[in-house]
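Enquirer: The structures come next, written out as C-alpha cells.
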Structure P
Amino acid sequence: MYKFSFKINHKGCAETGLSEKYPRHYITVVDIQSKNPREKQYLYYITGKNGDFDNIVRHLQKSKSYTLTKEVERSKDTLLLIVVLRQKGYIQNIIQKYNGFFIEHHTIYGGHEYWHVGVLDRKAIAPMKEEIQKAGALTVLSIGEVDFAHSLLSKQQKKIFLHAYECGYYELPRRTTIAKLARALKLHSATVGEHLLKAENKIIKSVAKKL
C-alpha cells in the first residue's frame, strides 16, 4: 500500500479562503458522510486565538458557500463548529474517484490544505495528482510505500519508542533513563517522556482489543 501526502492552495475553495483570512488558526476537518457530492457536512476543530472566534463564525455565516454554521462548543483556544459547505469542486471527490482513502483528517493552515491519502495501487497516484493540480497550486510532501498495519504510532513516536526499546528502557531492571534517551536523541526530557507515554498508551489499547 502507498501513502500520498500533499498540500494545496485550492482555487475558489471556501476553506482555503477562510485559512487565508485567518492564517494563524489551525483547522482540522472531520468529514461527515454526505449524500450530495456538491454539498459536504464537516466538523471544524479550530485552534488559535479566541479573539478571532466570533469573527470566524460571522465570516462563515455570511459566506454564500456555507449553508449552515453551527457552534458546538468553545474554550480558551479551541472552537468546534458543524458546517455544511456547498461549492463546485472538492479534493476528496477526486481522491475517491481513484479509490483513495483518507489516512488522517485533512487540515488547513496558512492558506493551504494538507492531505494524507492511502492508495492500493501506486499507478493511481499520478493521474490523481494530475487532476488535483487543476484545482490549485499543489506541493507533494511525500510519496512512499507504507505498512498500514503498523502505522499505529507517529513517525516521532515510533523513532523514540524503538530507540528506548533498543537501549533497554523496557527491561527489568531498566538499563537506561529518559534523561539519557533525551541526550542521545538531542531532545528535551519532557518531549521524550510525553512521546513514550503516548506510544505506550496506543500500543496497550491496540493489544488490549485483541485479548
Structure Q
Amino acid sequence: MQHLVIAATAMELSAVQSRLRHAEGVDFFVTGVGMVATACALSGVLAQRRYDVVADVGIAGTFTPRLALGQVALVERERIEAYGAEDAAGRVALFPGGEAICPFVNDFPALQSCPKASGLTVNLLTENPARVATRKALYNADIETMEGAAFFFVCLRRHLKFVQLRGISNVVGVRDKAQWKTAEALENLATAVHRFLISDK
C-alpha cells in the first residue's frame, strides 16, 4: 500500500511525521494554505505518482460544542463557502456542485472512534461575530478549514481513496491563540494518523 499524507503547513505535517519517521510506503507533502494552493499542489503530485490512499491532515476550528478542543474529527463532507449568488438583500442562493462527500469514511476501522464531521472550506478566516454567525446559520457545518473541499474534489476527480482528519484547535471566530489548544490537537492528530497508517496495510 502506498499512502500520501498532505497538510497545508509544515507545522501540521511535522507533528504527524515525527511519529512516522520509519513508516514504509508513506510520502509526505506540504501543499500550502488555501483551496487554490491545495488543488494545484496536490494535482501536481498525483500527476507524478499513483497512491492507494491520500490523507489530508491538519488543525481546524469548530462551530459546535459537540467537538471538544483537542479532539480529532473524521470529515465526511465538505462545502465551499460563498459558492453561489448573493442578492442585494443579502440572501444567498447556493450553487449545486459546491459540496463533496467522502464515500470512504467507514472504510477505515482504526478511525471509527473519531467523531464524524461536516466541513466548511473558506478563503477568509475571521473573528467578526456577524460573519461567523452567518456561516453557522447558512451552512450548518461542524468545522472550518481552508483546504478541505479542494482536497475532496481533487481526489474524487482522480478516483482516489481518501480521508481527511482534523485536530480541533479552536472555536471558529476566536483568533486569540492563547485560547487555542493547538499542541493537544496536533498530538491527538498524530496519534490518530499513526493508528490509521499502521492498520491500513
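FYI, it's all coordinate maths here, none of it is from the lab. Note that the structure is predicted; figures quoted are calculated from it, not measured. Cβ atoms are built from the backbone, for glycine too; each structure is taken alone.
Enquirer: If Cα extents along the principal axes in Å is calculated from each of P, Q, which structure is the one that comes out at 63, 45, 36?
Expert: Label of the source structure: P.
Enquirer: Computing FRET efficiency 1/(1 + (r/R0)^6) of positions 49 and 153 (r between Cβ atoms, R0 = 35 Å, to 0.05) gives 0.65 for which of P, Q?
Expert: Structure of origin is P.
Enquirer: Ranked by distance in nm of label points 7 Å out along Cα→Cβ at positions 121 and 169, which of P, Q sits at the highest value?
Expert: Largest value of distance in nm of label points 7 Å out along Cα→Cβ at positions 121 and 169: P.
Enquirer: Could I ask something else about it? Can you spot which of P, Q the value 32 was calculated from, given it is relative contact order in percent (Cα under 8 Å, 6 or more apart)?
Expert: Structure of origin is Q.
Enquirer: If we compute FRET efficiency 1/(1 + (r/R0)^6) of positions 73 and 185 (r between Cβ atoms, R0 = 30 Å, to 0.05) for structures P, Q, which one ends up with the highest value?
Expert: Top value of FRET efficiency 1/(1 + (r/R0)^6) of positions 73 and 185 (r between Cβ atoms, R0 = 30 Å, to 0.05) goes to structure Q.
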